[in-house]
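> The next part holds the structures, each set out as structure tokens.
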Structure 1
Amino acid sequence: MTVVLWILQAVLAAVFVGLGTFKLIKPKEALLGRMGALEGFRPISIKAIGLSEVLGALGLVVAPLVGWGALVPWAALGLGSVMIAAAIVHGERGEWTMLLPTGALLALCLVVMYGRSADIPL
């Protein structure tokens, strides 16, 4: 099961580093073409979301490599919280097709969170 969790952590990290970096380096106008849900957000809020995604991704893979493995469930919880907020925004905007990928990422975050929680055997 450890290998499966590492694979899930790597996949989630790759996705969230990509999404977060995109939000950090692109201006709001460039993001709106691909991420219309960000329309009502201020640019600083978009940057904060991007930073949260990148830091959460680092928490999934870097933290255990440097001996801070106890942070992994918390990183997964943080990223899952971002996905819950994203699902709410997509739902409010009627972007029903975005709920599937958002829900899938949330589910993977929850699996990693559960699997890496020290007191819960798998």
Structure 2
Amino acid sequence: MVQRLTYRRRLSYNTNSNRVKIVKTPGGKLTYQYVKKRGAVPKCGDCKVELPGIKASRPKQRMTMTKRLKTVSRTYGGSRCAKCVRLRIVRAFLIEEQRIVAMVMKSKKLTGPTEPTAQPQAASQKSK
């Protein structure tokens, strides 16, 4: 006949936090062994892709892990993927350039129209 098993903790329902597997002990008895939940790999905050270089872990584990295991050595490491960081840097650069161009155009307007200077013409071709 199949051996009946009882939970070892107080929670008596088959829930996500109460997962068990059946293990045979050296004495030949079957007992429940509690299984921990699997950790999630951190995802990029912008594009939701899994971040490479960072292991999956539960929040309690993450508290005891060192900083080296939770991040990568880059700006926004452990929070954003490399592609999104590159996009942010390029976007910031282009916005800054646009602002500078707008300031230059504004300063030109304030000084007033200036006489167009004569452009030096390219030297004509030498005859052979």
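> Looking just at distance in nm of label points 7 Å out along Cα→Cβ at positions 15 and 111, which of the labels 1, 2 belongs to the structure with the highest value? If you can, show how the numbers build up before the last one.
Working: 1: 1.0; 2: 7.3.
Result for distance in nm of label points 7 Å out along Cα→Cβ at positions 15 and 111 over 1, 2: largest is 2.
> To which of 1, 2 does the computed value 14.8 (Kirkwood radius over Cα pairs in Å) belong?
Numbers: 1: 14.8; 2: 22.3.
Attributed to the structure labelled 1.
> Turning to a different aspect of this structure: With distance in nm of label points 7 Å out along Cα→Cβ at positions 23 and 47 computed per structure, which member of 1, 2 shows the largest figure?
Working: 1: 1.4; 2: 4.2.
Once distance in nm of label points 7 Å out along Cα→Cβ at positions 23 and 47 is tallied for 1, 2, the winner is 2.
> If helix-only ellipticity at 222 nm (-39500 (n - 2.57) for each DSSP H run of 4 or more, over all residues; to 500) computes to -10000, which of 1, 2 did it come from? Walk me through the numbers before you get to the answer.
Working: 1: -25000; 2: -10000.
It was calculated from structure 2.
> Quick check for you: by relative contact order in percent (Cα under 8 Å, 6 or more apart), which of 1, 2 is greatest? Show your work: numbers first, answer last.
Details: 1: 27; 2: 14.
Top value of relative contact order in percent (Cα under 8 Å, 6 or more apart), among 1, 2, belongs to structure 1.
> Compute FRET efficiency 1/(1 + (r/R0)^6) of positions 7 and 103 (r between Cβ atoms, R0 = 41 Å, to 0.05) for each of 1, 2 and report the one that scores greatest. Could you put the intermediate results ahead of the total?
Values: 1: 1.00; 2: 0.05.
Going through 1, 2 one by one, FRET efficiency 1/(1 + (r/R0)^6) of positions 7 and 103 (r between Cβ atoms, R0 = 41 Å, to 0.05) is largest in 1.
Each value in this text was obtained by applying a stated rule to the coordinates, not by laboratory testing. Just so it is clear, the structure is predicted and the values come from calculations on it, not from any experiment. Cβ atoms are built from the backbone, for glycine too; each structure is taken alone.
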